[in-house]
Every structure is written in structure tokens, then in C-alpha cells.
Structure P
Amino acid sequence: MSPERRALRQTLEALAFEGILHPAPGGWSVGALRVRVPWRRQPGGRVRLLADPQDARGRPLTLPALGRGLAQAGHDPATLLRAMRRSAHFLRAAGPLRADRLRLTGPALEAALIEGHPYHPGFKARIGFTDADNAAYGPEAAASFAPLWLQLDPALIRRAGSDVAAGLAAPGAIPVHPWQWARLCDDPVIAGWRTAGRLRLLEGGPLMRATASLRTLAPVAGGDHLKLSLGVGVTSSVRDLVPWSVPVAPAISGWLAAVVASDPALAGLKAFLQKPESWDSQRGLL
């Protein structure tokens, strides 16, 4: 299936599930558009197309036609269509699936997971990334790069928990994604802090590669993953790190650990999690 066909089919499935498309004989309707396609509903309620969609005349449905139908129904389709086109573009750039990927592990497997989200219309949109950004920082290219590290006046930041820089950079340093820094460094506030000596850009740090989550980086030499704030749009949200979200991850991790520990059927998973050398932890950055 071509990336464009996948983007269109996946979008129709999502729009039908969300009730934006209305049931019609042989398919759905939205605005003046009639979509003809066989489909089935999965046990969880999700819609799955069984063939490529057509319009009322039996012609292959196109993105512009879908956009016109959505606009006629009172929706603004611009963002959706952009996400669909960009997803198809980046999926095509990722190339074909590797035949041996079921035998891969670690970073090699992360680079081989090119499909993106199985449900969301913008499954690989990465709004904010150019082709060059995607080649430099996307997981599919498996390119190595070093996050930047900032030394800040302690009065400018609030800390809790362990030092995110431990073993990676100078004590107390704060990591930032190179893509993010390129967009922050000329900000008047940041520039003022640098001029006043309240913010310094440090040298060094281990090389890392992006994981499938894009903003989480894995050291090439192994070790803790680093989760960074990244102002890129992925599946309907910009991947920044807002204050309320930071303590959620350890709380969920603690709950899951308790569930695993309490269930004898998960003994194998418990043993796996108790071996630090068998998995990488993540460090969140506010």
C-alpha cells in the first residue's frame, strides 16, 4: 500500500470512528461527499476499511475531495490534510520495511520501526521538522548526535529528584535537543541570560540516537534514555514537557511495578525488570 493510500484510509477510519463521517448506503458521507467502501467494526469499536475508498461515481477518493467534504460540513480541514501529506511524505522517505527486523533489538529495531501510529491520521506528521531535520534527528535514519547541555543560574530553575546530568554532563546541567536550541538561542530572554552570564552552553556529552518516540534519546554506548522537550507536533500534540506531566511517569511506573510484583503470572517480566543491564531507564527533563 502506498503511503498516500495508507494516510487516506487511516484518516477515514478515524473520522468514521469519531463520528465526523455519517453512515450512508455503502459507506459514509460528509458535506456533499459520498464515500463508498466496504468496512467492518472491530471489537473495540474501531473502524477498519476492507478496500480503497471511492467517491459516488466509483472513482478513487482523493485528499482534496475529502477536504472539500469536510469544509462543506463546517470543519477546517487544513491542519488534517497537512498532517496526512507530511505523514505520507516522511513514510515514503523512510523506505521499505527491513526483511530482518524481527531479529533486531535495541537501537537497530527502533530505526526499523518506520510505520508510525496505527490509528492517528497524522501518524508521522512531525509538524516543525523539515526533511533535513528528519534526516538528522528522526529515528529511521539512525543518525547519532549529541544533545546540548546548559549550565544555568540556580535561581532560574526549580529541581526535584535526582540529577538528570549524572554521568552524562557537568553536575546540574540541563539537556536540550539541538533542534530546540536552534529555535531558542535567539530568544530575547535566553540571549539576555547568556549576556549576563546566567546561562552557559557546555561542551561535550555522549552521542545519542532518537528512539521511536522522537524526543527520547538513547545513548549510542548504552545506558539511560534521555527524554527531552521537543516543540514538534506528533499525533495532535506538541511534545513539550509541561510541569504537571513530569511526575506522572514515575507514578505510573511505580503502579505498574506493584502490579507486576503482585501477579505470579508475570514472574518472568518481574525478573526481567530487576536486571538493570537488560533494559534502559528514562530520565525526564522539565
Structure Q
Amino acid sequence: MSKLSATMLISASVFAATNSEVETFLKNNLSKNPAISSLTVKVIERNPIDGMKGWDSFIVALDAKVKQGKEEREVKQRVIYFANDTVITGELTNMKTGKSLRDSVAPQFKADYYAEANLIYGNANAKHKVAIFSDPLCPFCRSYVPKALEYMKQYPETFAVYYYHFPLERLHPAASTLTRAAVAAELQGRKDVTLALYTVPTTITRETDEQKILDAFNKAVNTNLKVSDLHAAAVNAHVDADNSVIESLMVSGTPTVYFDGEKDATKNRYKGVNVK
């Protein structure tokens, strides 16, 4: 389901449009597409835009069934919109900087996203919480994540490090199998699996054969997993839980880092913490 990018009129109100007005307008507009059915529209977050009186940003959850040829598939999508009392649009750009205001809109990192299953280093009640979303075959991730983890794991009372698997399958087909293998190994009690995951050779990046990918993982991590282990119910549940958080936070690239619940564009706020 394509995202709306054109500017549209919405019913007038004294201030920025209400959640109900935004939901009703979008549902009526999107429902005109004959390929879309069973559409639900829900504003899940809204915030005022700094320096733009009367304008709010809206994070909207769109759930629908979409016809593609003879098939129908379920689509769940979160989209950012901006609205004042008369206009709604998918894009606003700062004329002075040329930057899209979409870049400044991010969903809140909710407390329940810090799941015990994602805590790989530190104590849950540590002074700072760091959440990392990563693909083990992403070049930037491979240069950033191991160093960040090696540093923060030294200070368990300072950093609680939470890791979420985000394989970018279109770019790195082998990443999905690798992350499943890592989850399976962790469930079997292996420690430091995440760090070991980044030692798997990138030569398998484009590989799609699960057994060949698993062989590379077993060799690098010194495990003896079977393909069937990758699809155990507990592994599926962990993967689904990570995907749910990724979707809720609208994470789109790797590595993405949150520091104490706020998106860290620098990815290095942990370095400024006094650990003594």
C-alpha cells in the first residue's frame, strides 16, 4: 500500500486537526482505492512541531487487506503525517535547512520494549539503557556494533544493552538465517552469541541455502545447530517479537540506536557517559 505524499484538505478546526478528523479523512480517502479492503486507521502518537504553531505530527497505523492480482494480502504500515486546522500532508520541509521534518519524528520507545530476551549485557536496572537494532551482515554494523558491545559489556551497572535482530533480507539474503541461528544458540544457553555473530564471513551474504549459511555460522560460533533448530516455536516467537518492536518504532535502517529511550542519531552517546 503506497504512502500518501500529496497535500490534502481536511475539515477545519480551531487548532491542529483532532485525531478523529485525521483518522476519518485518511480512511475515507484510502478507501477509494478498490484494491484496499478491511481498512483500519488509528492515530497512535501525535506531537506539536517545534516552531510551527498550529501544526502537529501524527504517527498513523494503517492496517488493510490489499488485492494483488488474484491474491489478497494483509498489510500493516505506520505512516507519518502533518496537519494543521485545514491541511494534511505527508511531507514538510524546512526551507532554511532543506531537511524533511519527518526526520525529527520518532515513535516513543516504550518500557515494555526492553524485554528480558533482548538484554544481552548489563543489569536491567543499570543507569542507562541502550537499544541496538542491527543486521550482522550490514557493513556499518560490523564496524560499529562489536566495538560498542565490547565497550559497554565492561560496565554492567552503567549500561543495560538490549539487542534486536533486524536482518535486511533484500540486501543481505543470508542475514535472516544467521539471526535465527543466533537466537537458537542463545536459547540453548550459549553466551556472547551476538558478538560471535559478527565474525561469520561476509562471503555468505548473498547465500540463500539455509544449510550452507548454518554451516558458516556453526563454524564461526562453534555450535552444532541443525536447520530444524532455526524454526523452533521459541525462535519464531523471538523473531516475531523483534519484528513487532521494529514495526512499532518504524526502524528502517541499521544500525539504529536508542539511548535511554531516545533515538541516538550519533550512535555514540554511550561514549560520553562517565563510567568511573
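Each value in this text was obtained by applying a stated rule to the coordinates, not by laboratory testing. Predicted model, so just to flag it, every value in this text is computed and none were measured. Cβ atoms are built from the backbone, for glycine too; each structure is taken alone.
Points to keep in mind about this one:
- Origin of the value 4.3, where distance in nm of label points 7 Å out along Cα→Cβ at positions 27 and 163 was derived from one of P, Q: Q
- Here the criterion is distance in nm of label points 7 Å out along Cα→Cβ at positions 171 and 195, and among P, Q the highest value is seen for P.
- Each of P, Q could give FRET efficiency 1/(1 + (r/R0)^6) of positions 107 and 203 (r between Cβ atoms, R0 = 25 Å, to 0.05), but the derived value 0.55 comes from P.
- Computed 4.0 for distance in nm of label points 7 Å out along Cα→Cβ at positions 43 and 67 - originating structure among P, Q: P
- Identity of the structure behind 3, 11, 14, 17, 21, 17, 10, 5, 3, 1 (criterion: P(r) over Cα pairs in 5 Å bins from 0, in percent, for residues 35-130 alone, calculated), options P, Q: P
- Here Rg and Dmax of the Cα atoms in Å was derived from just one of the structures P, Q, and that gives 22.5, 68; the source is P.
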